[in-house]
Structure I
Amino acid sequence: MEGHVHRPTQWERTNVTDVHGTTATGWEPVRDAFAENFARRGERGAAVVVHHHGRKVVDLHAGTADVDGTAPWTGRTAQIVRSATKGVAAAVPLLLHQRGLVDLDAPVGTYWPEFKAAGKERVLVRHLLAHRAGVPVLDTPLTPAQAVDGVSGPRAVAAQAPAWEPGTDHGYHAQTYSWLLGELVLRITGRTLGEWTADEISGPLGLDLWIGLPAAERHRAGRIGDVEPPAPAGAPGLRIRPKRAVADAYADPSSLTRRAFAAIDPAPDENDPAYRAAELPASAGIATAEALSRFYAALIGDVEGGGRRLFAPATLTLARTEESAGPDRVLVSTTRFGLGYMLHGPASPLLGPGSFGHPGRGGCLAFADPESGVSFGYVTNGMQKNVTADARAQALVRGVARALAG
């Protein structure tokens, strides 16, 4: 990477946090936005990496590895990325389709016969990826122990009656996505989704990215925690609040929104080594910002350092062709999905109309924009109260846009 000696920006000079890393010439707006996140937006510890046409042009980190600690974030620090894991997981069935091993228009029951129960006979593989399967909730939520045992989750979603006629509408499968995709991949390949990812994606590309964190890598992952964003300047105590309909949906125990996120109840401890070791493709991936950006760079092209392109052109088209759009029955906002990926839109603003990727609730974001050749990975340990459009991530995306504009 064409680097340069880093000089503190005005934001860094007003904050005790030092920003470490390099930016290529012309990409300074991303560095400035990253520093501003620590000064103005409550960042505790984070990293951002950007690739442009496969070449790394931004590689920055700052703050502490643990949200409540003092040890510094380093270039090797990884974090749990919550639903940004879904974008990695979605690549697995798409690559299996690319290899001729799965038909996206086949019923899920073709590969997983038990799934045909309770009116789900016509659920197609593409419905799982596009959040159209109608199974975002469980009538009986799983305990944290059941959620990670590899058996209870698949059994529960196979027995669950759909909340709407499958294929006719969409709603975010916040937790059940783990067991839907995980079991499908296991039935097709004989390997878990985490194993397949390690063998076919992370290993060949040299990614510090795991769906199921190995014990030997446990020391790499920092602690995450919920943090409040600072009050806007000139308005002490003011917080940006969600729209009333969204707030009401999250507060209502009977809503699809509340029930979808509470498919594991009580909420698991995301810092628990057992949770991080579990293979939960919806929520528990562990990654560095470098790994996420390099992963998306490989989806759209070759990557510096020997990374070969993963998606053939036809597969890339599948990933980012709109499958679901409009009011989301779970997120209570307008969402757009391709096959496994959120698309640029009001609920998930990315870089441009052709961008595809996935945020993680509370902050993390990873995506690619084939038109500009950009891939982006941002991870944080300070989880704020948002699901898709984190202010810190959006500031960084605006920095990318400014850099591209010159």
Structure II
Amino acid sequence: MSPTAVNGTTTHDRFESGLNLSILGLGAEYPPFRVGPEALETLANRFYPPSTALKKVLSINRYTGIDARAAVGDIDHPLVNQPTAPSISELNDFFRKEGVGLSVKACKKAIEEWGGNVDEITHVVSTTCTNSANPGFDHYVTKELGLRAGVEKILLHGIGCSGGLAAIRAAANLALGSSFRKKPARVLVFACELSSVMVRSELDSIDKEQKTRIGVCLFSDCASACVLSNGIGEEHDVLTPVYELLGWKHEILEDTDKDLGFDVDPLGWKVVLTPRVPAMAAAAVSPAFQDLLKSIPALHTNGKSPMASDFDWALHPGGSTIITGVEQAMNLTVDHLRASYEIYVSCGNSSSATIMAVMDHLRNLGEGREHVVACAFGPGISLEMMILRRPKATVDGLLTEDVD
């Protein structure tokens, strides 16, 4: 299905919310390797003695529901096969090369779909929780892309798995600021995580502390990106936006500081993930969704509010229990969360980069529902939620489509 032009002119029913914000390009880049559950067991047996804690973690690893996780290398990669776990310095050097390269590929996908010139990019908002060097990795990505030296950059830190959606929220607010000043905004947003190379650090902790740490069973590698526009000065009218932004919400759940995190360590970073997270996340979604609905009058027809099942859901796949918990709490079906499930099963949880990968995958799964709820949870615990709309192509006010 594709929009049809009449007399060479195609328009779109954009900007339902009045914010005039839309995503014009979107892309995700996964590295070439896929490691199955057996890979973790192989590495564990190579370097660590059997123990009760390790056996429990490896048992959990077999039943995460993840068929394979995306990784920058296979189980024989030199960085994870040293006598000791790689240091934070070694991990930084590795990210400087592989993370920047993966990010550039994702950004190029988003920019190509947008169709604009890199000189038109006004802002860059990026995030990662698997690197913290200064200058940040965004500095090197923008140089590789050939962006202007004066492009305004913001690198978000400390927001973990919610980072991708938080970065889009920050980009949206920057774009609204430009709109107030009557200036165009084309914001490049990207996220990148390289978690696979921290496997030895996590196995070290399991071995030394004899604690069950399930983060080592879930995380993977990915970069994702999008181009967000405030609509001012656009000349690419024939391009249908990927998503229109209708509204968003950010919230910190009370008394959850120690439940979800990513703590710095000489051997990289350590995942903090308590058993309370899935239930707390699921319980927080409904009130946040209702609050967000109230802020978007355009979604209400005849005085009635839509139900959660009226939307497709792009939920960050933090784990199988998080996805199923939200599914049950919101009375959804597997179909509503199909993109989240498929990304989780085929690629795993890539922290901040995953949500844009889910959004990208969702739009390739058929027509779907017009409105989409994007949701992610990060350290704190912080909740990020956004309502998006897939604009329909209109010609002179009438919806027309080519039928292939």
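Readers should treat all values here as calculations from the given coordinates under stated rules, not as data from a laboratory. For clarity, every value in this text was computed on a predicted model and none was experimentally measured. Cβ atoms are built from the backbone, for glycine too; each structure is taken alone.
Using distance in nm of label points 7 Å out along Cα→Cβ at positions 24 and 48 as the calculated read-out, with 4.8 as its value, let me know the right label among I, II. It would help to have the intermediate numbers written out before the result.
Values: I: 1.7; II: 4.8.
Computing distance in nm of label points 7 Å out along Cα→Cβ at positions 24 and 48 on every structure in I, II gives 4.8 only for II.
Which structure, out of I, II, was FRET efficiency 1/(1 + (r/R0)^6) of positions 208 and 392 (r between Cβ atoms, R0 = 41 Å, to 0.05) calculated from, if the result is 1.00?
Label of the originating structure: I.
Please state which of the structures I, II yields 24 when relative contact order in percent (Cα under 8 Å, 6 or more apart) is computed from it. Could the numbers behind the result be given before it?
Details: I: 24; II: 28.
Source structure: I.
Supply the structure label, taken from I, II, corresponding to FRET efficiency 1/(1 + (r/R0)^6) of positions 88 and 320 (r between Cβ atoms, R0 = 35 Å, to 0.05) with the calculated value 1.00. Before the final figure, lay out each step's value.
Working: I: 1.00; II: 0.70.
The structure behind it is I.
For which of the structures I, II does the calculation of Cα extents along the principal axes in Å, for residues 248-375 alone return 47, 37, 21?
Source structure for this number: I.
Between structures I, II, where is Cα Rg over 2.2 N^0.38 Å highest?
Comparing I, II, the top value of Cα Rg over 2.2 N^0.38 Å belongs to II.
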